[in-house]
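Listed below are the structures to be examined.
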Structure P
């Protein structure tokens, strides 16, 4: 299949079931909102080594937030509810409570499974914290040096899908970077999906396992252009660069929509092929076939 000058390979991306929470973060203005979001979503590209995979799902206007201020919805993915129970309160306390003017609310109030948030962080108030219940939802007011940090007591947890992906193969780094940027910008407009890697893009795609004992993942050598002739390359003959966009979503539909948008937008001048990473269908139960997405 071709999209203009770009070959779309007949393959599929293999994704996994994960758990996720949605935080609604608000702040006094865009500057401080961005500061908190940047801190919270730092070091969260892959659960291979990070405590969670995170990203901004969408920006929220004052009319869409609980307190009438600017805000954003943030998605956080982990392999289990227990993993989220450890990661999310820690990130919230270290990265959002410390950020001037922020507040944090539960973005999944209807979820039946919940993890503690303010219930844990409240102890920072050293006994001066106060609890308030509104419409059946409990909030904590923790005294801080600019007033109070308002945080909801708990967060809802739902089942999601992580690891959807496309691999962009280009004839130059410049063409690849431009295509990757187009792809991630298209995904930013898809509700329920995030791209957790830096700028939404991974240049160090990985394979399972390694020649070194104890290393669970290592470089995806079939897609490394400098290893042509030393390994069995999967790169298009005209490709000199490859970038992977990894996508996490609240469900299969969100991941599929994000992948489709990314493929259609990334294809173009200098992009010789677009493919996807999988493990032969043996590890992840969600398979996203590129040709089916585009049809």
Structure Q
């Protein structure tokens, strides 16, 4: 399998596996782990399922430069430890930012489980009760970093959406003024990062976790997975423990627009971007949601 990987990834995989004696386990491994198979390549990372006797682990290797994308691997490690203690994330076992390597326990997914808004709302509330950290999500800075990359690499694409960028820039100060409450947020709790295991819902892939508005965390779920309106209403009601007020729906919509804009930038900058029709769908949906805002 290693022969099919890019040489730098193959080398880092071998180096990470070679440090198995330093993994933080209740009972140290007696032999090096082996790679069972890749778990598929995400838009920014490579992941592998490992075996060591009866134990299973997931090894993630960075595919892009974390610092260039505003990611802090040491912070992710600390948050993972707290999330595991709270019973909502797999146990982290090894982190080496220089190699871009992270190892966590593997959670075996339950068969035939589907999310419902109440379960997702409960998971979000548990995430938002985790201890605070010093790093805070800055939506404006994330937008500016991605916009700068798009200007450099795809000038025509950037020129075509400058009007959209201006509308988001006008929205962000309003969102910043209405961002309370703040909490530790996952910020990427898409379906791919939610897992049913042993009868409960878990969160994985915490690389974007930081302090931020809970409304953005909620919006990332509903917009990222394209939830229908009834499911969005059910999530809000379950999360709040009551029917949402009109001002809260408006706040949620504003943060949804910010998420959809960041998502559009992310897809455009991905090593293997989606096809033009998909990007057009994402852009049209964002424009319609912006138009639904008061004064939009």
Structure R
């Protein structure tokens, strides 16, 4: 822990002025890396009384405030680089329930490790786009075994990429995010499709445009089958529903899924926190550091 972070925490401990505490909190968040939970630094302090006061007096509110700060920072970075950082965004969604010790680098290491065997297989396999598609589908869904959680679809943990990596089970959008992040590491053109009622993956290379159902072992779907799914939902079979989704759209969908789950379960505090997070994304144009 840096001396600056330690000094800010000790100043927060001593502060009794609301405006001063707000300033110190802002400076603390500016100093702590994006994605990191402030509680991990509190637990590293040497004085038990200080740890106890900060832990009981400031948390979990400070942890939630840090996520909001990090979402705004993510938006600021996206204005410089283009699309949002999907990997960091997915981590922040999961970080609200993860232990404070879990950091973004942990996720990156896991994803890098998962991508390496696939990269080797692609290098030596060569082949046409359809072969590359089939290799990707086989690796993610047959070999690694990622699948939809049919036993408990509405478990909030299905929306957390960190939980998906532990259990192998999730919902369509979370599995899709994992697939997209792995595909990017190995240079495969895999993207998300924000179709109503069922998030899909698409593989588009050369003349090949294929769709995968991440919830059902990556089953390959044709364009016509996707439109038929829309019709069964009494929606127009409009090809616009099959457009590639950007990272912002994907992250918003993940938040809306979680909000719906907590709302239906009567978890009002969790719902309110998530709505605050979604509000930041939906008002990206007005976001500030």
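Any read-out appearing in this document is the output of simple, stated calculations on the displayed coordinates, not a laboratory observation. The structure displayed is predicted, hence computed values, not measured ones. Cβ atoms are built from the backbone, for glycine too; each structure is taken alone.
Numbers below:
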{"read-out": "Read-out helix-only ellipticity at 222 nm (-39500 (n - 2.57) for each DSSP H run of 4 or more, over all residues; to 500), computed value -6000, structure in P, Q, R", "value": "P"}
{"read-out": "Ranking P, Q, R by distance in nm of label points 7 Å out along Cα→Cβ at positions 84 and 156, the structure that comes out highest", "value": "Q"}
{"read-out": "Of the structures P, Q, R, the one that 17.8, 61 was derived from, the read-out being Rg and Dmax of the Cα atoms in Å, for residues 44-203 alone", "value": "P"}
